[in-house]
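Computed from the coordinates by the stated procedures, all read-outs in this text should not be read as laboratory data. Nothing here was measured: the structure is a model prediction, and the numbers come from that model. Cβ atoms are built from the backbone, for glycine too; each structure is taken alone.
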Structure I
Amino acid sequence: MTEVTESSVRADVRAWLEANWQPDYSLLEWRTKLVDSGWGAPHWPRAWHGRDLPVGLVPVVEEEFARLGAVGVAKVGIRVLAAATILAHGTDRQKERFLRPSLTGEQAWCQLFSEPGSGSDAAGAVTRADFNGTHWVVNGQKLWTSGAQKADFGLLLARTDWNKTKHAGLSFFILDMHQPGVVVQPLQQMNGHATFNQVFMTDALVEPDLLLGQEGGGWAVTNTTLMHERRSADGLRSWGMMGSTKVGRVYDEERAETAVALAPYKWYPNRAGRVELIVPRARETGRIDDPVARQEIARLLVLSKSAEWTARRARTAQEQGRPQGPEGSLGKLAASHVARAAARVHTLLSGADALLSGADAPLEGTIAEILVSVPATSIAGGTDEIQRNIIAERVLGMPKEPSVDTDKPYRDVPRNIAS
């Protein structure tokens with residue numbers, strides 16, 4: 001058996017790209033060729049559009065793509081989480097149906113976890129799925145669902161057994177978002193954007209073979225999705241800033257795809273605090289020589305760099321093929337601290353002007369948008385409190401928080417919403 005080394009992988013992918021890459025392909029035509037080759041997701045199994053490469057060699061492949069400016073598989077939005085979850089828990093039939101179009105970008109996804117009565121407590125879901133003999137029938141409401149208005153399918157967590165305990169009664173489904181009985185309504189945010197939606201499901205149907213994992217095993221599948229999501233928390237800094245100026249049909253179509261996918265998320269860099277604006281803003285306002293301001297700026301930059309290193313550790317663990325671990329929660333919590341600290345420093349530098357919006361406001365209202373967007377970082381993807389519990393229990397080995405809802409049938413657990 002030929003040994004796989006960095007040099008051999010680099011030579012193989014370089015030779016394939018030089019023989020096949022053409023910027024005049026259509027985006028779908030190129031990605032179809034790419035998926036067939038296995039170089040689009042080289043760490044995936046060969047049976048599922050990969051090349052069985054060690055995860056640690058994926059950066060080598062990415063370097064060669066970057067060297068030629070070659071476009072990769074679709075990676076923007078929830079489709080990355082969907083693909084990772086289906087790859088880990090799906091049946092062969094599910095993988096055959098969903099993995100390829102997720103990589104080519106032909107399918108868009110959303111994540112149906114949070115509910116009005118259980119935001120960060122995903123396991124508290126009361127959306128129900130009842131089997132009628134031929135289909136699962138879904139009734140309930142989901143909230144804070146990004147991209148639902150454009151999604152083809154949703155990753156749905158629903159309760160299938162009310163007589164089991166909170167976590168044991170959950171199952172995980174793939175929901176067709178275009179069917180009758182699924183209604184999506186956008187939510188207006190205080191920063192003026194409408195990224196999120198509420199989704200109402202009334203007698204929506206799910207085919208039996210779209211149960212992902214085992215009935216009652218939904219919480220394990222959910223954790224796979226959430227750990228991948230938390231590992232990407234540091235990416236909020238660059239969301240909404242993606243794009244290239246290269247010439248060619250495939251680039252034009254990729255830019256159009258990215259613009260559509262990221263349009264609801266243009267404010268995401270602002271909710272991360274926009275640390276890169278701090279020093280230029282300090283110079284602009286004349287506070288760069290203020291000793292108090294300098295100390296707060298230094299404190300923020302140290303915190304930001306530490307968070308960046310935490311994120312790099314998470315990416316390195318992923319590249320080395322290590323299982324998803326608590327570093328995702330560490331990075332998510334660090335990102336929240338950075339965002340809040342950045343909001344404080346922006347306010348320190350701009351004073352009352354930080355509240356102004358419009359063309360004549362500081363940075364045309366960007367500072368004001370940062371201030372009203374930053375709180376979302378401490379909520380989305382699991383609140384800071386949730387992340388602290390995960391770190392305390394799974395990293396530090398501290399006793400679990402007392403619970404009143406995990407040792408009895410969920411039917412008997414008091415809730416603040418009717419089931």
Structure II
Amino acid sequence: MDAVIVGGGVAGMQAALAFRWQWPDKTITLVDTEKEVGYYRTLLPQFMNQTMTEKKLFFWGLQDDPRLKVISGVTVESVDPRNRCLFLDNHEKVYYRRLLIASGGRPIVPGVCSPRDCNGIFPVRSLTVAREARDWLPKHPEVVVVGGGLVGVKTAAHLAGHNFSVSLIEKENQLLPQALSAAASRLVEAHLQQKNIRLLLGSTVEDVQVSQGKIGAVQAGGKWLPCQTLFVAAGSLPELNLLRDSDLLNEDRLEVTPGLQTLDKNIFAAGDAVTIVKDGLFTPWTWPQAVVQGKLAAQNMYSSSPKSLNCLSRVNCMNLNGLSLVVLGVPVPGAQVSIYSRPKDGIYRELFHRDGKIVGGALIGNISNGGRLHGMMNSGENVEIGFDELLKPQINTFFKGSPSCTRYNRRASVLQPEGV
């Protein structure tokens with residue numbers, strides 16, 4: 001086999017499609033643990049609240065392509081780089097000339113959130129789990145979401161207003177602590193509270209009450225909350241069990257060059273599984289990054305002059321059930337801040353800048369000009385017109401999807417649904 005991809009998430013699928021375009025005479029096999037691949041994980045909350053059909057989740061379906069093979073519902077147990085071979089849990093072997101690891105991440109589930117023999121607890125990660133939650137929710141409307149990051153906030157926002165009682169627990173004293181400043185976060189918090197979502201900030205789950213095999217309540221901040229459905233969105237860790245005996249890991253990290261190559265010249269990696277080494281260690285685990293990295297890895301797998309990933313930011317955009325949001329980056333030490341705010345209109349726009357260059361920020365309520373701002377930040381362009389002027393909302397609107405990180409993901413915008 002010319003190339004094999006492990007993982008059918010967005011990084012793996014983008015890599016497979018880009019590989020077929022870049023190397024039309026070569027064959028590629030994609031292996032994934034889920035039964036279906038090629039769906040928008042970012043839209044699972046809308047699927048779970050039944051405002052979106054399952055069909056609309058998918059951006060790709062199986063096609064009659066003799067050079068693209070998909071092996072689904074199978075787990076890769078180990079990798080043998082010396083013999084260029086994968087060992088699957090169905091006792092089969094898959095050989096490769098080039099390999100891409102796009103195994104993604106696995107959800108972090110605190111021990112207190114995983115009592116034995118208890119129904120109604122769902123880690124927010126896969127379509128398989130989302131299907132179970134979709135069927136479970138109508139008869140179990142008292143919902144608690146653990147984790148105030150991007151996944152948890154989006155899950156809570158889209159469940160609110162659909163006959164569900166929603167509480168959101170976050171251990172830090174603000175929502176989206178790894179994405180927004182405290183000031184920007186307050187607008188998100190106010191929006192969720194307007195949706196009748198109960199926020200418990202600076203709290204963790206202390207105990208779980210189970211009755212007749214079902215979750216009945218959770219304790220957080222010393223208070224008991226009714227809970228028939230518990231969504232765990234406390235983060236994720238790279239899924240690297242398949243590499244435990246491969247000598248490819250450094251302190252349990254799968255480190256790659258800016259060209260997404262591992263220690264083995266025949267093995268590349270992309271998405272949530274990787275740590276990028278470039279004047280430091282970077283883990284920009286976002287959907288836009290996975291799109292860019294998948295395409296770039298596919299291009300580099302057989303290239304005599306591999307390209308480097310130019311953007312290491314965690315830029316992201318989404319619609320939180322009526323509130324538009326673009327994340328450019330959290331405050332940077334030594335940076336100044338410029339702010340444009342219209343509280344009555346629910347608009348807050350901030351930029352962090354240092355030495356005349358944008359180094360972070362956020363756009364909330366009005367996200368116009370987001371693409372230009374990200375492009376300026378990524379290129380290190382000096383701002384000439386003044387940050388206050390630059391922050392004013394523009395007439396041109398932000399395109400569907402997230403700002404491009406490099407020229408390699410311009411075609412990826414077709415895979416970015418509105419409101420992700």
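Numbers below:
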read-out	value
Read-out FRET efficiency 1/(1 + (r/R0)^6) of positions 116 and 380 (r between Cβ atoms, R0 = 35 Å, to 0.05), computed value 0.10, structure in I, II	II
Label whose coordinates, when distance in nm of label points 7 Å out along Cα→Cβ at positions 44 and 364 is calculated, return 3.9 (choices I, II)	I
At a computed 2.6 (distance in nm of label points 7 Å out along Cα→Cβ at positions 124 and 220), which of I, II	I
Top of I, II by Kirkwood radius over Cα pairs in Å, largest first	I
Structure (I, II) behind the derived value -5500 of helix-only ellipticity at 222 nm (-39500 (n - 2.57) for each DSSP H run of 4 or more, over all residues; to 500)	II
